[in-house]
Structure I
Amino acid sequence: MSLEQHRAFNRMYQRDKMTLGFLTPFEPMTNQPPRMENTVELARKIENLGFSAIWLRDVTMHDFNSNDHGQLYDLWIYLTYLAAHTNHIAIGTSSVVLPLRHPVRAAKEATSVDRLFPDRLIMGVASGDRQKDFTALGIEREERGRIFKQSFDFLNRLLKEEHPTIDSTLGVIEGRSMKLMPNPVTSIPTMVTGFSQQSIEWIAENGDGWIQYPRSIEEQASLIRNYRALANIKSPGAFKPFTQTLYIDLSENPDERPSQIPLGYRLGRNHLLELLFQFQKIGVNHLAFVPYFARRPMEEMIQEIGEEILPHFPTHD
């Protein structure tokens, strides 16, 4: 099964081009869990305006010392809920924390979603970093890199091979007498998020793409060049897209110059457009807006970006 047949992958990712999406929750961060009051309405608005993807995070515990709570509900349950209330927009995980989820269960959940909502799932996976989640589940955070790699290999074989035989400390799959059900409709894109305690060489070889955090243009350009060179060595001719997030606080003044906020900028739409063209030029293939520091009503911000910015970075037909 090839990603060439995966509809959401091809609507989001093309060489030398960039599409846009949003990360949930669509509301500012506070010291309380998100309210999630109008997420479905905003998700439909994002889809109807023509954005290519909505992304969800995998957070388990409410950490009283953090303002960062994910989207409140379980990743897979809420992903299914949003997919059922939208029609065609890609639904991405950013990301499934593999050390906290058994790879067989993760594979079962992914293939079930793919069968119910064909070719809409983009699966980012990560090693995780939230100490309270590891503590609650009795898993050593310091072991997350090793567990991630082991789980990734197990998961990827379940998703990509027809009858894998796997003998692992995580479990045994006897390929001649058993297999995961259901099968995915096509190959589910599996993308590493951050470094996940792995080398860039390993990521370039094993992931179907790479999801990264915001950096300066210069730093991100250098990282992308290195990644693409390594990916071409490991998989000559293969297209492995690069995705990143960007935290934004869109000003009502379209000409407001950028000022720094954590992992992004407060700025007007004209400077946002300039910035996005720079990200596209250095090789970013998809960019997900993160509105955790936004001051304006979310409906206004989504509408303005959809009308004024999105036409320059359309979802691919």
Structure II
Amino acid sequence: MPAAPRIAPGQLFAPEEWAPFQSRSAVAGPLLVLHCWGVIALAVALGIWIPWLIPLSIMIVGTRQLGLAILMHEAAHGALSRNLKLNDFLGHWLCAVPIGASLNNYRPYHLSHHRFAQQAEDPDLVLSAPFPVSPASLRRKLIRDLTGQTFFKQRVLLPLAAMKGSRAQAARLREPSDSAPRRPTDDHAYEALVTGRSILPFLLVNAGMLAAFSLAGVWWAYFALWLLPMATWFPMVTRIRNIAEHACVEGSAEDAFRAARTTRANWLERAFIAPYWVNFHAEHHLFMHVPCWKLPTLHRALHTRPEGERMEVAGGYAEVLKRATTRPKAETAAAG
């Protein structure tokens, strides 16, 4: 069972250069959680105040729901707070539970992904292995996300199967990918099974949110401005994130510098696709305990070293999706 290739910070940085990347902030993580919920609250208020802006609010809220997942991911690495109890409280109750996840379930799964990144034992390998796919296949996937089909499978069918303890039934519910038959990857099955394990906290927190909206006299806003983004925009940007992080990166199983992709995101992409520096994924895989808000600085530092030139860096998410739907020339010729 080979582990993913690793590199020690000392191979690239002097101790005094690496020291700033090791430190944990007492306030940065909690402020990011506050920021995420603040953006959600403002987007919801905007949709209530100006109903014709509800589509914009849906995109903002859905992206910040992904932001909550990203901050849960930070908590899984112990990066939200130097106080581990506060780290886990914030990561679980304020980030994971509202979107139907569980920090306790996510952490061992995700650390296994880091240990075996792009190896056969990587539990996330199924998310990148089917790519590249045809443009038509990707369109179908994104349509399933935006029409709520992925959400229904994640949050209803698979959790029900998981709660019944029927692995065979859960496997039958997972659609095979278009390029690799019988591969259970398309609709983020892992997230759905986590939801199944944490369904009661999710329902209780969301019932509380519905009650709060109702007491404010805008019960409909819970469905239009919280549940609808979770059922549409959130699955779509989660899929795009998964594609961008690992799909179609040559040499990712052999070279620590190519275990993942970094995507240069402009302000619009950061607002609607990639919040909280999630686009710096190659840096994260090299040094997974560096907090997310330090990844841009780490990116610049790495690219002053010759080794940094080996890293996979895309110019934007449109470029990533183009690569994910373009067959290698050799493969295309063989198919012809």
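Where a number appears in this text, it was derived from the coordinates with a stated rule and is not lab data. Quantities reported herein were computed from a predicted structural model and do not represent experimental measurements. Cβ atoms are built from the backbone, for glycine too; each structure is taken alone.
When semi-axes √(5λ) of the Cα gyration tensor in Å is computed for each of I, II, which one produces 30, 26, 20? Here the read-out was taken from II.
Structures I, II were shown, and Cα extents along the principal axes in Å, for residues 42-121 alone at 47, 33, 18 was computed from II. Where does the value -10500 come from, among I, II, when helix-only ellipticity at 222 nm (-39500 (n - 2.57) for each DSSP H run of 4 or more, over all residues; to 500) is the thing being computed? So the calculation was done on I.
Calculating distance in nm of label points 7 Å out along Cα→Cβ at positions 18 and 298 for structures I, II picks out I as the one with the greatest value.
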